[in-house]
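Please treat every number below as a calculation from the coordinates, not as lab data. Just so it is clear, the model here is predicted, and its values are computed rather than measured. Cβ atoms are built from the backbone, for glycine too; each structure is taken alone.
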Structure P
């Protein structure tokens, strides 16, 4: 593995910053302390930054040896927010705020970009500009869209934008990136079925919304098996059913909620349309009414081909061809998708390992639980900080040293 010596020399300092952020998690649009820490470090390294994009987001500006005169620019993005969940770890840097936890590794993402920022500012071995995007509210708050709405790409013009997420389960020392859809769209639905309540012993006198709901849940799966093309991926998950207050009473109404995930807008359009047709049709056939709500949250995360291949070649130069892996698409969602709708770019995975790194912490051996994302035992692997920072630096330097071909495809949806 070819890591940058200067970054390795500061690895312990960066790990300490990461653990400090982990101990003080902040939820979406509340990342004031984290943003203050980032801004302080950037200032120490002579990097100006602009704050207040997307409420608590900020952008650091690193000009190269030409002072940015070339007009070339690249964007590197890290997310900063934590999750509203209680941490079960007992090590020294565990969350100090009950009900808040860095269970997705955004503390590590921030530390990796800070480590890259320190090196870029100290050496400036490139012409052009590197924009360091520290984004709030990835976890359900669409912070990427908020930063875009506040003029991210107008105020900081960049040719391409790149993101990175740690990925538990992949062996440490590997990266993964692929062109095309790599994370799914995230969408939510709420369906309220209104029937006619009555005594449970006399169901014929009413219209049972619970029976209709059960029929509906099963019918939705037929969309995936009989309406959607088999080669297109899609998931419909009914995750909540709420109805009734007593065992001997048929309720007046029943509510269903859940999520839909797809890699393309065409599949999403089909699923939404068929869900509404089935819901309203089934309700009517039983003599009930139905209120159908469908909310589209995050679009699919779609890597542009040229940028994904460029990123893979940079990774291979660091960890070797065999460790620059194809990226297996996941039905999880990521609001970096909004940035990729606006600019070419690529979103990659950096391997977080199997959780064995937690065995080094007192009281926090990895036997306590797996190291999966959104798990109360999760912790970011600090060994990744020099790897991720090296990737950011090498990517920025390589991108600004080459000229992208004219006419390469630009993002335009999934």
Structure Q
């Protein structure tokens, strides 16, 4: 029997931090190859949607080492053939993945379509649904219109969600990017809502509903057959109701029923938690580790690993500042490695000059074979002799 798995990723869905999670989920669905698809609707409004989908397919092939296709349906304006093709691929898939984009855009396209029905069937009959970032927002009973609130300035309000979380028996609003700290001098926790707006929305939750927050580079894995939820990744999963929160650390496994009874602590989040300055990230954490490795003497290995990390992280969306800092670290390592290479010419010059003097003496005595032999020995050692009007000179072959 195919397992029934629902996974929420707070972010980092195509980064090295979630590679093992994707691989383990797909492997649980049976022997390879497991039919897997990327549902690209949340990013369908973006001009670079093709590039984003291609990077996701490449990430699964190169990093997860599993193949994934694309069930492409960008808009309700797409023709009927495109829509039916997407549904056919969605039905056949045992692993369905969706990620970045706009929650409100995705909900607008999926509303009235058969997509929610087919996803619910996976969770009822067998299969895995893994939604991350923007797509994760749509999983709950209600959903945040992130762009409209944070970018456009609309008052905080809920949209109707897909409520795929009903398969777990929980009435929740899913909030990824829960520990976001990109704002620097303003509060961007809770998927860019901040504390003030989250409190306003929390008061408007349907009866019995609560907030399920998933940190960045973190996953909440719901095994519907075992009735458990497991936290994986770098952060925590937070259960919050009425401002009271319970944090579940990575590695925690507990019955899903217990989540409905949370929060069990009396801790109340402060109105504004101090912002991280500068915000840390898994990429920059690895950069710091590799800089220490470089300084410790393992320079070449550190440079090669950092170069590979930049390739792997290039498939994930992260801030330009992070990328620039990582590239600057790589360039700095290369420069320092170059500076550490000792120029051998001063050390070998006395020996080369002595041989050139012997060669000059042989030439003066018309012992051409001896002179040529000295030149050939120097050439074999990587030293080129050039004869000119002012006498011989030499240089190292590149």
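Name the one structure among P, Q that helix-only ellipticity at 222 nm (-39500 (n - 2.57) for each DSSP H run of 4 or more, over all residues; to 500) of -10000 was derived from. Structure P accounts for this read-out.
Once Rg/Rh (Cα atoms, Kirkwood Rh), for residues 81-232 alone is evaluated on every structure in P, Q, the highest one turns out to be P. When distance in nm of label points 7 Å out along Cα→Cβ at positions 113 and 241 is calculated for each of the structures P, Q, the largest result comes from P. A value of 14 was computed for relative contact order in percent (Cα under 8 Å, 6 or more apart); which of P, Q is the source structure? Going label by label, the one that fits is Q.
With mean count of other Cβ atoms within 10 Å over residues 137-144 coming out at 22.8, pick the structure among P, Q it was computed from. Working through the options, I get structure P. Taking FRET efficiency 1/(1 + (r/R0)^6) of positions 161 and 257 (r between Cβ atoms, R0 = 35 Å, to 0.05) as the criterion, the largest value within structures P, Q is that of Q. A value of 153 was computed for volume of the Cα convex hull per residue in Å³; which of P, Q is the source structure? This figure was derived from P.
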